[in-house]
Structure 1
Amino acid sequence: MNHKENDLVLPGEVLCTYEEYIPSSWTYVEDGYIKASINGRILIDDDERTISVSSINAPECLKVGDYVIGHITEVKQNKALVTIKMIKGNNREIVTGYKGFIHISKANEDFVSSLHDMFKIGDIVEAKVVNIYGFEYIDLSTSEEETGVIKAMCVDCRKFMKLVDNKLVCECGKTDSRNISSNYGGI
């Protein structure tokens with residue numbers, strides 16, 4: 001181990017090898033080493049065998065149960081990919097580039113045959129964090145009433161659509177449907 005508890009570290013600084021501890025808040029693994037992702041002081045939990053970095057000015061760290069806002073970057077039949085931009089209720093954007101996905105089984109309470117009917121590229125969604133496997137692999141759910149699409153983008157003209165009588169209508173005349181949140185139109 002390169003450091004001891006409460007040592008001050010800078011972003012990118014090696015804390016220890018991956019075999020010594022499990023990376024936790026504000027750390028990441030690169031080339032077999034756990035490194036600090038922000039400046040702060042080292043925290044070590046010997047019972048859980050975790051190492052983390054604590055900082056007074058640290059932005060919110062994503063955790064299971066958080067509601068997040070992001071945009072759809074790819075839609076496949078069984079999975080929609082989401083770039084997460086912020087934690088709901090927090091005005092500050094997330095520092096790291098979290099990538100999440102919504103599996104077809106967690107998209108809606110009802111049966112869904114394809115996610116192509118639920119989401120389109122460019123849609124802004126609100127989702128609940130179900131599991132965190134790493135920065136690039138966040139498991140999300142939109143099965144609750146207040147989660148789902150909060151701003152839908154028209155597939156023809158790429159303008160945001162208005163919700164009229166539970167249908168999405170664009171000024172170009174296109175109508176569409178999505179997994180619409182009860183919070184549609186608000187961010």
Structure 2
Amino acid sequence: MRPPRVTVRAATPADAKPIQRVYAPVVQHSAASFEESAPDSEEIARRMLLRPRLPWLVAEMSGSVAGYAFASTHRERAAYRWSVDCAVYVDTPFRSQGAGRLLYERLVTEVVELGYVSLFAGVALPNQASVSLHEALGFEAVGVFRHVGYKHGDWRDVGWWQKSLTKTSMPPPEPREWQPTP
């Protein structure tokens with residue numbers, strides 16, 4: 001039997017509830033996210049519309065939102081504006097079926113087209129599945145923040161991976177805001 005087809009599209013605020021459904025168990029039952037309580041769908045919709053507007057994508061399988069990926073501001077200072085962070089979360093029943101990879105491939109394409117230079121991913125360790133996904137997509141390990149977060153009764157390390165998106169130029173053109181397309 002063939003695995004279900006995965007389609008990736010731009011997320012809209014109407015997707016906030018299914019995104020929340022995917023994300024809540026990650027917050028509640030793992031250390032993959034350092035949030036201590038799961039945001040509600042209204043908060044997720046608010047995050048989707050933050051400025052500068054950055055991509056939020058969903059993967060659909062068998063008529064359901066199977067996962068999502070997004071980019072977010074790397075740091076607040078102006079000199080960081082060519083760098084973004086990224087994350088991907090896939091609902092448990094849909095893992096290991098290619099949704100995470102497809103989400104990230106489209107996310108990378110979107111941020112490159114917007115003019116970003118570097119993409120960063122922080123991974124709470126250990127998490128071999130996430131490390132493998134990032135490295136398979138060309139992210140390189142750049143360091144580990146040791147004992148940086150405390151969750152579920154233990155100190156957690158976060159490994160950082162970086163993907164260079166383009167050759168740097170001097171001065172770099174300003175990155176643009178995302179305009180979602182299906």
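What follows draws every value from the coordinates through simple rules; no lab data is involved. On a predicted model such as this, the values are computed, not experimentally measured, just so you know. Cβ atoms are built from the backbone, for glycine too; each structure is taken alone.
A few comments on the model shown:
- Origin of the value 39, 16, 13, where semi-axes √(5λ) of the Cα gyration tensor in Å was derived from one of 1, 2: 1
- Computed 0.95 for FRET efficiency 1/(1 + (r/R0)^6) of positions 49 and 113 (r between Cβ atoms, R0 = 35 Å, to 0.05) - originating structure among 1, 2: 2
- Here Rg and Dmax of the Cα atoms in Å, for residues 41-88 alone was derived from just one of the structures 1, 2, and that gives 15.8, 44; the source is 1.
- When helix-only ellipticity at 222 nm (-39500 (n - 2.57) for each DSSP H run of 4 or more, over all residues; to 500) is computed across structures 1, 2, the figure -8000 traces back to 2.
- Origin of the value 4.5, where mean projected area of the Cα convex hull in nm², for residues 57-120 alone was derived from one of 1, 2: 2
- When relative contact order in percent (Cα under 8 Å, 6 or more apart) is computed across structures 1, 2, the figure 22 traces back to 2.
- Parent structure of the calculated result 1.7, given that distance in nm of label points 7 Å out along Cα→Cβ at positions 33 and 145 is the read-out and 1, 2 the choices: 2
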